[in-house]
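Scrolling down, you'll hit the structures one after another.
Taken together, the values in this text are just the output of simple stated rules run on the coordinates, not laboratory data. Quantities reported herein were computed from a predicted structural model and do not represent experimental measurements. Cβ atoms are built from the backbone, for glycine too; each structure is taken alone.
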Structure P
């Protein structure tokens, strides 16, 4: 007897195709993320054959976002940021502002509303943590001053986007796109309420989470059961995220980030990150698959000029901005080159922002597709740019010798 099992079918089709395309991408020295997104396109409505249940996939992907943000929180280190704050903080903020303005300028040229241009520009301004860390590790830059600046820069970008994600629903209300149509409350009142809820949640996490979450984890660790420890870490991430969303109106992603951030002060944070890594990676794959399901590949043929302009902003625009800023702070040419190439891509936060913007009706389908295509192309090109830097450095050393 054949049973209708949509969840199992999604997992089989999703993980199976993600493995195949991810493996092929890795063989081509491209980030496996590209393969996962292509797997999503394959089981999405834009291609013939099996079409996965989008709602169910989105829920599974939400778990991926929670675990991804929890992991970002676990690795968040104020000391890392402190050592490079003089360049990372002003540099990241300036780069995000200028890149966002480029996105707004692009959107105004093709007649998009200001709100769409703002979300589009912000999505293009933030680099992928996953892609950047993997690239720095592969080329042995992570432990250098160049790597520390790039990571510190990215921490500032991540924090800025997290704050934006908090207020995006209220911004939708202020622009009158969605929430204002469904609520008689003043948009400024909604912003105030959102801010109050976020501050309340953060204060409670600061008072109770900072004190009790590490203690709870330490208590579980004393039992000597790896299985129980792993379950405890997962439960903390999901319960805090769920509580944040349902009691304080804060996003699941933000709740998970704070849970990870306060656990990062525990001596067991490295073990917690290690224990949740397999689950995080598995569900993160489903997140990238869900992103691929939203992509319409025909945009590459129907609007190649817009795709080219989007990719140019990501790869050339952001790189030139970052290069100029780093040189302005009197860092060497090679440092500026590494930082600029590190940031010449977009990824998971851009996807989260694009999905939320689309859900709030602030982002058009065309803008969403351009962000997704821009991300895929920039992630594919990024390893080639690092290879060029390495070759350039090798030639310089050879010429010097």
Structure Q
């Protein structure tokens, strides 16, 4: 689909903020590219050859009907943003093996993200920019997309015990449920108009849905049996609760993307307890909880991996291989091994950390012939593999994990 080539005021402002260089094709890039995303997505890229710019553009918009337009955009981008090595990750070799299996989702430019496996083995994802959720049958490769109510722009998806798919309406202050059997959607509105952006959600063993609201600075609780929603505000202003997980005894924990804290939520009263992390400049995108109760988190702003012991209060952190600017983002603990990504490296790096030996290993994540993706959430499959994505290139990926010889975890 082609878009109008006259830049709006907002589009032009976005381009100015990102300081796109002058040149033939600049106005076209401002009109076409920044109609959907900010220009800093271009200026902060790792740069590409003409062929790779063409491949990347094809994941977002179909310009095949206008070769001249496509050539003008590609020519400008390749001339002003050629490949560079400033974002290359520091990859660490080691004994573990991984295998990547990719699916390219149908709707262009949707920023597919947050895949999760259902009990029947299908994989669900959120197509945030296209306002849809999707399903992959990994056996046949068939993909089905389900449009959502206007303005939802789902940030994440999760599943209940009955197999219903729940999404967070990040742009319209809702949480929704899709029944895959009937394709009917039920929408739950937030009771407080200040609760604008449901973000990440997870069910506890009792069937209660817990969710974060990042910019609203809230934690939410939804009881599907009654539809009742309860909200509490985080004490620290702009703490920006982001990731959320449930521990073995049913206690929800959230991470703070705007402050140096983890948050423990009392499941009965919704009282919040903030655990302050040692480095004041810390911000935490996501966390996960190991079977032994240890809470692992990414110190995103400082380029570190962290562990919090809720029994003793001990906190320990390790520098990530690619350094302070690597911005660790998503995290999952699988069979006692910690996995996360370095989201501000190109390629995006998948990192493995063995807590027993305190050693790292890492891999470049494939994304077709280009490296423009970011993992924003990762979760384990029942088989002990990882589900990740590369949102900028419309890819859902299953990572097959192989234990090193002699490993006990």
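Given a value of -3000 for helix-only ellipticity at 222 nm (-39500 (n - 2.57) for each DSSP H run of 4 or more, over all residues; to 500), calculated from one of P, Q, which structure does it belong to? This figure was derived from Q.
When mean count of other Cβ atoms within 10 Å over residues 165-172 is computed for each of P, Q, which one produces 20.4? Computed on structure P. Comparing distance in nm of label points 7 Å out along Cα→Cβ at positions 45 and 333 across structures P, Q, the highest figure comes from P. Taking relative contact order in percent (Cα under 8 Å, 6 or more apart) as the criterion, the largest value within structures P, Q is that of P.
Comparing FRET efficiency 1/(1 + (r/R0)^6) of positions 125 and 197 (r between Cβ atoms, R0 = 30 Å, to 0.05) across structures P, Q, the highest figure is found for Q.
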